[in-house]
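Structures follow.
Just so you know, all these numbers are worked out from the coordinates, no wet-lab data involved. Remember, it's a predicted structure, so these values are computed and weren't measured experimentally. Cβ atoms are built from the backbone, for glycine too; each structure is taken alone.
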Structure I
Amino acid sequence: MESVNEGRSTCKCDENHEDLIKFLCGRVDAVYSFRDRYFENHQIEEAINKSEEIKKLLSDTLSVFNDHEHLITDDTRAKYNYLKGKLLNVVPTYDKDAENLLSKSIKLDPKLVEAWNELGECYWKNDELRKAVNCFEGALKEKRNKYSLRNLSMLARQEESKNREERIKNIEKGLDHAKEAVQLDPQDGLSWAILGNAHLSSFFGIQQNPSILKKCLGAYCQAEKDFVAKSTPDLHYNKAITLKYEEEFKLALDSFKEASLYDPTWEPPKIKEKQLVKYLNDIKELVTTSGKMKAKRLHQILQSIDSKLLGPYGGGSYTSSNGQKVNLTEAALPDLKPGMNEEKVVLGKVVCSVRNEDTVPFTFCMVDKGGTCVVVTIFNLADGKGVIIGDSVAIPEPYVTDVDFCYKEIDYKFRLIRVETPVILVVNGKKVGRDLQAGVQLSIFRKFD
């Protein structure tokens, strides 16, 4: 592997221009290998130095290119421009010289797929997204390749949509591109990471189905088998996002922390970790204090909980997740078991809502007749909708998680009920209408953010 401390070298290939191109190609590959495999030879604590060391190696290698430019012929000019443009493209910021070199390379050799892809990266860094798409599509016309497909997957999902139908179409297109990239090279972890992101976009843009989160985590797990992908902060950040919505809070916090370790200068993982800790601290306090409600008011609420508020679930039937019609039996919150509580229904009153920076899921605390307080999270809820303090809420076949872990010397222990769709709820004795269900959008980091 190339070291940033090595001096400039020259190529003894003046008489063989193909050897010169191979030599320069090797130098560029060494720079990219240094970037992508940095942590093979460095401790994670050295991550803060990575950017500057890459810039130093880039500068040294650029000097090598300049030293040999007089040896370039008309036959090798296209590849030389491509390699030099790719070298300048190794950093995440836009470089006008890189764009010019790659544009010249393509004019000299329009079939140079790699140059099309690098030029697309240049345009993307400069927020010229339509030009970037054209480049990646141009590369695909010459050859189906994972690099173009991965980038088109991301761009399709970032494209502005006029309506929900167009948004869904873009997400599905992005998912198709990501799947094809994985098929072309199942060993490439970066392609698996992009596939995971595509599934996550589907979760938020189409339907918040927990099975989609499983697909996300499956793809990220495959990505982590590849050292290059595992060394990217993006992978750990997006995995953390997924784990948060899986309500695997400890694992999510660990992944946000790991993302920060791989790039200490990148702020979003630190911000998200801080927000999640505050969310969990608020839940812990509000569950313990029954929403900070005064004793007299809490007593009034407990007295007002009546089985009549079960509405259609009071002795009626319910169509369960497996399509079977079942009779529901009212259960107290302490009597529920972790996981799905089939043929049970719980009834309680809302004592508070919990602020969530991401708005999803809608989170509130409720108490049952016996005064037990739990936190409830609702997914697929339309923007601006929810429940308010004093509302009665009946939840059929509640899915329960007993959260119990320690993070940074703080213990988190509370019972959580997850509701995948609001349409199964009975609020104040009435079944909730379908107007309360909707999808939302999420921005997934990062590509030249």
Structure II
Amino acid sequence: MIDWQKEAESRREDLLRDLDGLLRIPSIKDLGSASRKRPMGSAVGEALDYMLKLTESLGLDVKNVDGYAGHAQYGNFDPETTIGILGHVDVVPAAGTWTSPPFEPTIRGGKLYARGAIDDKGPTIAALYGLKIVKESGLPLSKNVRLIFGTDEESGMSCMHHYAANERMPTEGFAPDAEFPMIYAEKGQFNPTLVPKEQPKETKSLVKLETFESGLRINMVPERAQAVLSGDVRPLVEAFEDFCRAHRVKGEAEINAGQAMFTVTGVSAHGSEPAAGVNAGTTLALFLQDASLQPEGKSFIGLLNAVHEDFHGERIGIACSDDVTGPLTVNPGVLRFGMEEGDTQIGLTARCPVQADYGWIKAQLEETIDGFGFRISEVRESGSHYVSKDEPIIRALQTAYAEMTGDEPTLLTTGGATYARFMEKGVAFGACFPGKEMTAHQADEYIEIDDLLKATAIYARAIYELAK
């Protein structure tokens, strides 16, 4: 019997070396440097090339699918019997204050710090090394194993849509991009952009909101917010310090040339778990709610106050829940205000229960925001994903997890979206262990090295269980 943990430990240095190289690539989507061969930008393309070169050196058959994705396959059996393992090489922006540079991997106290360490470069490399263990152990398999690397997981998953349209997508497998023991159901997404109904008009007021800016992506809780106001701003500046102290956030206020700039620093978190962070944008709006603003600014701030800590959409009328995935969650992720047409928008992500009615959610939201003078300009939707608890893949992964950890392989649900939804019988499987901090999308993102190696051993055992 193979000692999977021992096999993983014996490859520690090689694994960390290969992961270090991938983590050093700042693979944030950048359409400004996009090209035909690298549609998500230069750095993301570099990360994909890195993975394909690495897997080819390990003796796997590789293919680059138009720069959107790539795969590395072990085995040449019946194509109907391929196990898919789907990871991504793109990362979210490295916002916030980091103890060490986000793209210079650093080990402190047994933890590897870098953007992408847990989401999703560390787990992707762990899955690759799991396959490497199976391959080098010479174990007989009857199914192919295909690692698929995506490049646009963090902002739309266009990469997997392109891959599925041009290649044969496995029908079963897992995405190492969430939590252990296993996620068998993922909420859907309703992602609207809210804009003013009419172009703002100049009006007289004691205080004028000139600009407001917070958030980088809707799937991140905004960590920083900044607003510029003019007019009678001195009373606001004087009250700001007390507000920040009362709400336990960092803030700065300064007056320059008759304008005041207010800055709030909150706590970033994944947009599917808004209660885990502190939304700097809506917190700053809370401070400004009683200011004598012009109508346009007052409507914008009023709507932000309506969604402040409204984690389940109760105040905006879209709260709903089911017995499979629980309640809907809402994250106001991109908040912008300007006096020019097109400068004002609020971007939300609502993670919706499996049984949610998107038409009802849209109608309820439209009715609420109409009272603030806003409308929905566009909506991006994605359905939920659910795999029956009785499917063989569920039982196989539960067996692998239980044998390797001795723990109960409880089935979980999530508000996040993973590549698992692109496989008919796909689930999210690791790599964050129960009781451990999940630092995806946060400053000082990390993975514990011991956990990384344990995940590698679990993946090796799981791959063998699925493909033998």
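One of I, II was used to calculate Cα Rg over 2.2 N^0.38 Å, for residues 108-363 alone, giving 1.30; which? Could you put the intermediate results ahead of the total?
On the way: I: 1.30; II: 1.25.
Answer for the origin of the read-out: I.
Assign the value 25.5, calculated as mean count of other Cβ atoms within 10 Å over residues 188-195, to the correct structure from I, II. Working shown, then result.
Working: I: 25.5; II: 21.2.
Of the options listed, only I reproduces it.
Where does the value 4.9 come from, among I, II, when distance in nm of label points 7 Å out along Cα→Cβ at positions 300 and 404 is the thing being computed? Could you put the intermediate results ahead of the total?
Working: I: 3.6; II: 4.9.
Traced to structure II.
Using the calculated result 4.0 for distance in nm of label points 7 Å out along Cα→Cβ at positions 172 and 260, pick out the matching structure from I, II.
On the way: I: 4.0; II: 6.3.
Of the structures listed, the value fits I.
With helix-only ellipticity at 222 nm (-39500 (n - 2.57) for each DSSP H run of 4 or more, over all residues; to 500) coming out at -15500, pick the structure among I, II it was computed from.
On the way: I: -15500; II: -9500.
Label of the source structure: I.
Say we calculate FRET efficiency 1/(1 + (r/R0)^6) of positions 76 and 236 (r between Cβ atoms, R0 = 35 Å, to 0.05) for every structure; which of I, II gives the highest result?
Top value of FRET efficiency 1/(1 + (r/R0)^6) of positions 76 and 236 (r between Cβ atoms, R0 = 35 Å, to 0.05) goes to structure I.
On distance in nm of label points 7 Å out along Cα→Cβ at positions 60 and 164, which of the structures labelled I, II is highest? Spell out each step's value before the answer.
Values: I: 5.6; II: 2.1.
Across I, II, distance in nm of label points 7 Å out along Cα→Cβ at positions 60 and 164 peaks for I.
Identify which of structures I, II gives the largest calculated value of relative contact order in percent (Cα under 8 Å, 6 or more apart). Present the calculation step by step, with values, prior to reporting the outcome.
Working: I: 10; II: 24.
Ranking I, II on relative contact order in percent (Cα under 8 Å, 6 or more apart), first place is II.
On Rg/Rh (Cα atoms, Kirkwood Rh), for residues 204-331 alone, which of the structures labelled I, II is highest? Kindly include the intermediate steps, with their values, before the conclusion.
Details: I: 1.14; II: 1.02.
Once Rg/Rh (Cα atoms, Kirkwood Rh), for residues 204-331 alone is tallied for I, II, the winner is I.
One of I, II was used to compute semi-axes √(5λ) of the Cα gyration tensor in Å, and the answer was 54, 23, 16. Which one was it? Each step should come with its number before you reach the end.
On the way: I: 54, 23, 16; II: 43, 23, 20.
Comparing all candidates, it corresponds to I.
For structures I, II, which has the highest computed value of distance in nm of label points 7 Å out along Cα→Cβ at positions 220 and 436?
When distance in nm of label points 7 Å out along Cα→Cβ at positions 220 and 436 is computed for each of I, II, structure I gives the biggest number.
Quick check for you: by mean count of other Cβ atoms within 10 Å over residues 140-147, which of I, II is greatest?
Working: I: 16.2; II: 19.0.
By mean count of other Cβ atoms within 10 Å over residues 140-147, the leading structure of I, II is II.
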